[in-house]
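> The next part holds the structures, each set out as structure tokens.
The numbers here are math on the coordinates, done by the rules we state, and not lab data. Quantities reported herein were computed from a predicted structural model and do not represent experimental measurements.
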Structure 1
Amino acid sequence: MAVIVQEMVRAKKAGVCFTVDPVLGNKYMFIEAIPGLGEKLVSGAASGKQYRIPLAEPGPGNILNSAAFSIDSEDGLLDARELSMIFSEAGRASQQMNVPLDLEWAIDTDGKLFWLQARPITVLDEPEIDELDTDLDMSGNVITNCNIREMLPGAVTPLSLSTSVNAIDFGMRKMIVYTGAFRSMEEVPPGSCVLSVCNHLFINLTTLYKMADGVLGASSEAVGLSLCGRLLDDIPKQAKKKVNIFLKANNGRKYFTLLMSRNKARKEIQELADNFQIQLRDDPSQLFLEIDRNLAALNHAFWLHYITSGHSGAMASALFMIIDKDSTDSEKTKSLISSVLEDIEDIESVDILRSLRKLARAILADDPSAAGFSASEILDLARNSKGGAGKAYEYFIQRHGHRAIREAELRSGSWSRNEEDLMDYLKPVLVSGGIDGQKENHYTDNAANLLGYYRGLKKSILKYMIGQARTGVKNREFSKSMCIKVLDKFKAAYSCLGNQLVLQGILPDADLIYFLQHSEIGQLIKEKHPALVRKALARRRLLARQQEFKFCDISIGKPKPAVPDISRAAVGTVLKGSPGSRGFAEGRARVVRNIEDAKMLEKGDIMIAEFTDIGWSPYYCLINALVTEVGSMLSHGVVVAREYALPLAVNVIGATVLIKTGDRVQVDGTSGTVTIKG
């Protein structure tokens, strides 16, 4: 047996070098660096400082374009000498081997450069950034990231694309087939409703518009209003297919019957969520087969969710369409409808914040200084409390432990399995004292005010529809929670499978399982081919770049990454959005793009965000108002804000760019406007 005795580089800094940029092509060399050892960088666990150096000419023997070579040597990592050294030596190696190279390097404490690894850049080793894009023709289609961006914001992992995203798409496809818009599931292939571009998710509105063509009672206006929170008047008119009126009426009957089965769907999805299990087998092959057999249950869960969600959206949209015909101001109509969707008892997402406040009060009763504790100390207190804190914590975990930020992403662990993360989210509630706001119940007065304009049959119809819309909000939030409860069993199973593959030496770390699609995991277990591991590593490194992409909320054809043509708004500017939750507030703006930004929120701030999801709930205790760039009457953020009388303006386009952290702003949730005061 050979014994290798090898001296290790005492690395002060390390990284990778692609002699041809895998994203921008052969006009640049790409260098990425990190302090110390490069292990975290090459495994994808950390992002480094990136440098793109222009090249004088394309090809394997790229040489330095000295005129364009301008490096910031004050960034505290690589200086111009080190970059020039890496650049020139990598270029010579590429020229000598006559192929573009993927290299790993390290610079020791004496400033000496060492080359650790070199291999050709291949498509297999370095997947394209749009590798997993939906391959259906989207030409002329109306595409939106509204609604779906609230459930799964940003770029998602390949495993999520092949599981939870596939299930969401399945639920939508089955609904439009069931109602007769298409004859079979084969006519509307996977990706027809929910599609991926650079791992970002979108909904194809043109596919959903087919319901308006073939189903009596459905309309493209209602689809846009339900998903985007506004009427889409600025899109090309869609060509309508002529359908026999009797067939259309029969499809309308099926659609109405489906919507009215929402209580049956609610009961069925609760039974599924409560009883569903995936047996965690010890053998990776057997565990994979167990997961594979159960994926149909995930699809079914989201189908049931879209029955309740469809009912909720249809009732709210129909209510808007009826009232808006009698109004000259659509935003006032939205405000009126928002007012009658307040004060709904036992909404799942609202109970999250209510339960967190109850838990915070119980913890503070045990120890008034708990707001200053670390997450682990708060967790110990909650777990070991013999009083109200223990019971409140147990209740929260049992009812909401399966939830999380970006909860439909397989890589996002649930609160019940990441309890210290949950305690981090609890901190702002502890800081606020866990005090419930004293909100008066205005629903009865609001409903009477809205119905006061009507008489006779129309008044009775509107009264019925208000009741249906209110029930719909509660059912929609409940069924979504149950879908995530089912999905959480898959999260546990894939996590277990990832750990098993590490123990067997098939994967270098368990996190890589999320960067393979479901079918690829089966292939890896069967073939144990290292090419799939390299592909997963490359995808993990690409995810950080994919997360940086921004897209317009509405696109015609395949969406493309876009940079909004907007700049900071002047003092006095009034930004127009839509009413979300009524009320008025003024305070200091805090732009929140991720959870780290949210941790900077202080009492009384106005939170400015692209969107909100269930994980933002604890921060509602601190803020005085909320402004989002997307949202509808049924969005999570809107539903929770209404129940806590938190002023909210939605659909404020470009808010996170036009408004800067520290600006003083006024938010009018009744009119949907935001005024920049200074």
Structure 2
Amino acid sequence: MELLKAYEPKKVEDRIYKLWEKPGFFNPDKLPKRHKKPYCIVLPPPNITGELHMGHGLNAVIQDILIRWKRLQGYKTLWLPGTDHAGIATQNVVEKKLKKEGKTRFDLGREKFIEMIWQWVEKYGDIILNQFKKMGASCDWSRIRFTLDKEYVKAVEAAFLHYYKKGWIYRGERTVNWCPRCSTGLSDLELEYKEELGNLYYIKYGPLIIATVRPETKLGDTAVAVNPKDPRYKKYIGKTIDIETVLGQAKIKVIGEESVDMNFGTGAMKVTPAHDIHDFEIGEKQGLERKQVIGPDGRMTKLAGKYAGLTVKEAREQIIADMKKIGILEKIEPYKHNVAHCYRCNKVIEPLLSQQWFLKMEKLAEMTIGAVKSGKVKFHPKRFEKIFFDWLKDIKDWCISRQIWWGHKIPLRGETDVLDTWFSSALWPFAALGWPKKVKSPKLKVKSDLDRFYPTDVLSTDRGIINLWVSRMIFSGIEFMKKIPFRDVYIHATVLTREGKRMSKSLGTGIDPILLIEKYGADASRFGIAYQITEGQDIRFVEDNIIMARKFCNKIWNASRFVLLQFPISNFQFLNKSQILKLKNLTPSDKKILNVLDETIKSVNQDLENFQFGKAAHTLYDFFWRDFCDVYIEESKKQNNLKTKKILLYVLLTSLKLLHPFIPFVTEEIYQNLPLKNKKQCLMIEKWP
């Protein structure tokens, strides 16, 4: 048999993907009988607002390598796909669309606005999953889930009511991170901090001087805090001092607080419980009044007196000018500091006093820490455990309510708030598998997906959501399933530009994996990405590796053409390893290639077990290009006998199996053209060497 002279990915990839889909081998229930032991990965559900970026591309390659490797090993593999309704992100996209028409969601009303979002979901919701298919992702598309489908809604309601009845969910007034544009509270993990050059304002407070970056919140101060160990201020602790303000004379109490940094500013700190989360906690402890001078719309309230109605920026400018007039502004210094922004709309966050729903975290944090400390859940690389533990040790109750319209409504009468997107995402490993499951008839003896595939095996994700998502899935799994949700957590690298900058389409530094596929083919893109994965935290992406991978795919194609030209007849009986080793009169060259192949198999297995995908890719590249092509194929040209041809075919087929998880399209196309009579329907269900 003969392959075409050149491998053309565009002519092959769609056809091969259909070849895989036809027998349904992505579905574990349709795999051959030898596939028995379950192996499951749940795809981290991408937002329905998104398109494939390099981070998605990298993670898709990693998961597909694992799934295809385990499928070849005879596991009953399930890679379960789905998408996330992505509350704030999706609402923002549709609101931007409305804005272009000169409208807001309030013009439409809640019901019509949500109807509009569903229409948007119908039109654009599956874009990213179709792009995963372009990469060759072997997900079971018959089991696709959406975090706002009817069954998933039932799961979220069941989880909320479970916590509520247990007394772990409560409603309370606390200072939370508030996004004035999105009109909702956010958790600490939903903020993005950006370094900005601002000012540090030194303001006279009677006999004291305080330093602040936010003079406009001074109107809501209800105390001045100093460290009890600070000798400068010991005599003031517990006393009430007279101060002059832009709103007139006032009195304020000086309190002792150990958390005050004696080295910041003057060591005296104004306390504004309604506008700072740390100050709120001090206020709770000290019994301080909460005075809200900034409203949810980002404008000053009536309590701000003559500044009422001004934006925060306007108020700051006016207050600074007025402070100068009355002589209480001591000095201004330039000051670099991190400013919190909404992770979705990028607007500056305003800490505000707000009625919200909270989930008590103390006991949940304890069980989450225990799962990792006991080794039941393992992080790879292990160093990421530190991020995980640091957050959980200093955990605060989770603000789970959001004042947006798109999402899971809190299942209590009269409630209009929706749940934080991450509340529903935290249930993904078991809710996506059918929890809470329906009771099966004992007569049927049919195990549900939940019975068969939970706990799942590996979670591959980004380091940025270790606390947002990974931690929460662990405690959710233990709380609701009494079992950990996954055994291994692989934290993949972050893909950066060649210069080490963050990839961003809006900044013009992003690279679209689909464009790479269009240019070089899916296999070259996959192998080029995998080749760059190291133990480091970041990948500085270079297209040179994709070009190298394309040449490698062509090398595999050309080597396969050479081998196939040695077999003018079809239906050749393939020899397995034991039969190959029984061949007589093996040359030193024959023995060497077989030994190196064995070493390669062991090395690749070990690397994949240890999540060292780049190392495995390098090993396969070196073996095929150098040992097989440059050495053995060249040697075989001198032999020209049936024994050598049998070894050539054996090494080629074994190499195709080893390479298949990395470059599935070209290996499958070659496999379909092998002159074997004992061939499987697809390479993807062959036996791993």
Structure 3
Amino acid sequence: MMWRLPTCVALAFLLLAIETGCGESPTRAIREIANDATDSGDWPLHGLNPGETRFSLLDQIRRENVAQLGLAWSYRTDSKRGLEATPIVVDGVMYATSTWSRVFALDAATGVERWRYDPKVPGWKARHVCCDVVNRGVAVFEGRVYVGTIDGRLVALDADSGDVVWDVRTAPLEEPYTITGAPRIVKGKVIIGNGGADLGVRGYVSAYDAESGARIWRFYTVPGSKRGPHEHSELADAAETWPEDALFAGGLGGTVWDSIAFDPELDLLYVGTGNSSVYPRALRSPGGGDNLFLASILALRPDSGELVWHYQTTPGEQWDYTATQHMILADLEIEGRLRKVLMQAPKNGFFYVLDRESGALISAEKYVHVSWASHVDPTSGRPIERAEATWDAESAAIAPSIVGGHNWHPMSFHPGTGLVYIPAVESIYVYQMDPEFRYRRNGWNTGEDMPALTEFGENFGDVRFIACDWTQLLAWDPVRQQKVWSVSHDSGVPGGTLATAGGLVFQGNGEGGFAAYDAGNGKRLWRAEVGIAVMAPPVTYRVGEEQYVAVLVGVGGSQGGHQTRFRHTNDGRLLAFKLGGSLPIPVVEKRPPASVGRERLAVSDDVIARGRAAYAEACMFCHGFAAVSSGLYPDLRFASAETHAQWNDIVLGGIRADRGMASFADLVSAEDARAIQAYVLERAWREPGVAERLLDWAIDNACVPTKWMTD
């Protein structure tokens, strides 16, 4: 495929403003602003172009006519859980994924299905995912479609038929590794990472031959031991940042579960790494240290996996502050000099602009409320932590929360406005360490005192502070490092963004809306009421003479799972819009009201306390904080009489493993299972107090009870 600099971009250097939407502020227009974007009308790569700008040159849909958008077609994914994929469009065919790593190919103009592929992931593997059985999409290259699966495989499919060409395992099935991220194709290699840090795995990123599936190289992000032997030389240096008494048995984390970008000119592959396994430093790394390469951006040689440079956004990470969030490559004029930059808004709340040739920090500023650090030192590049952010001795309320100031939802960059459009989140979280923590294979290994946090949730004491408008579309100037405008949403679920040459920014939200905004000032110009939360990033493409905007709708995942409450059927769909589209948006059915399936169990308070502790350690991550589920997963308080009759067969026997409810017999005894049942029934029949009712209201209204730490 040939890439060229579009004429529209070249003109931006010469004109002060272009009514076509090619650009409004060319003083910050960049060289090769679209970063090799093609004018074919396709959406061929995950981020549209290697630099992952998600800026499209298509401008048939513009500020002046976007109000005429209507539904062109819809496609049912047969999914009831989270949909996060970026569709790929090549030569009039759309390729996308739904839950359980299923892949489908559609006619991009009509939505008619061409083929569908199911990798047959075993249902019990859902136990190993932190955040729903989601998938963020495929890669398409030379007649093949590549997908990573929840159970740790990388699969190549024939693009015409969906038939399997090859299928390789990238991680042991029995270990809590998963793949939810989209693969990238770089120089004939398929690049893929994995998830699982919260459950205790060791992170790595790998390259496979696109033709044969043979593994070419693997870069481990953390050492397997202090003294080695080390798989590659970079680990010897990383090991110096870990103490002898580090919890190496816990895997250490650092998983590469999402962001990857590539600069063809510099021949550098950029990879973001994740959080630690076992959050508290006092448990994971009692001797201190920066703990490389957790929460870092790595620049690797794509042919060999050799490390060229690294930048650690959160040294000694202990708040789940991953650096796996979307990275954008661009050339920006900064202080009169054109700089090759990498931009990222990771979870920790600082927006980073790095020199992508050297990894040197250019600037870093807070884009959301941040309490864990005062600032990033411009000389050393290190954040200056605040004493209040340490939580090894006592609990601490810290911002951002484990959700982060920005999560996996992709941001976009518009070269004309010079702005980055971030699906930002304002949040806070109470961190509390478990002083009796022990690593448990296949268990949740964050090191938090989950029973104490659960009891705190049941009896929330300080509800005086309610922070609403939790998520926002944030237009950020990366040169001046400041907010230009923002749009608040009444939901805890953000959507990925798309910027276009029509002067538009598209984003969905947890309120069931999908909208277009003026890229210059944030004014909403169009909105479709789809009825289901929209998390996935939209794409735009052209078939024939018509431009389409398409997006997957369906709530779930790390934020949709518990950060919002919904009462609809969550019937996942892919919707495509065009000018003059006239189809009605499918009606979303409401769920029937819930009811309690049986009476309380006659047990002592000690049994209830035991059930609370066992629930917190084994059940909470799917079924909700303090036994309250938002709607994605079954709310056990309202389990049916049949479920209660089969309780131990489900929890211990695994009779519903094919539906995603694995056996927990390795972590939960028969006595624990009965205690959990008693606990959830106690929660079901208990009359909520004032604090709980207010907390319930806060969840319904997309608000979070907060007590902000001061700056």
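> If Rg/Rh (Cα atoms, Kirkwood Rh) comes out at 0.95 when worked out from the coordinates, which of 1, 2, 3 was used?
Derived from 3, not from the others.
> Additional query: Identify the structure, out of 1, 2, 3, from whose coordinates helix-only ellipticity at 222 nm (-39500 (n - 2.57) for each DSSP H run of 4 or more, over all residues; to 500) was calculated to give -14000.
Among 1, 2, 3, the structure yielding -14000 for helix-only ellipticity at 222 nm (-39500 (n - 2.57) for each DSSP H run of 4 or more, over all residues; to 500) is 1.
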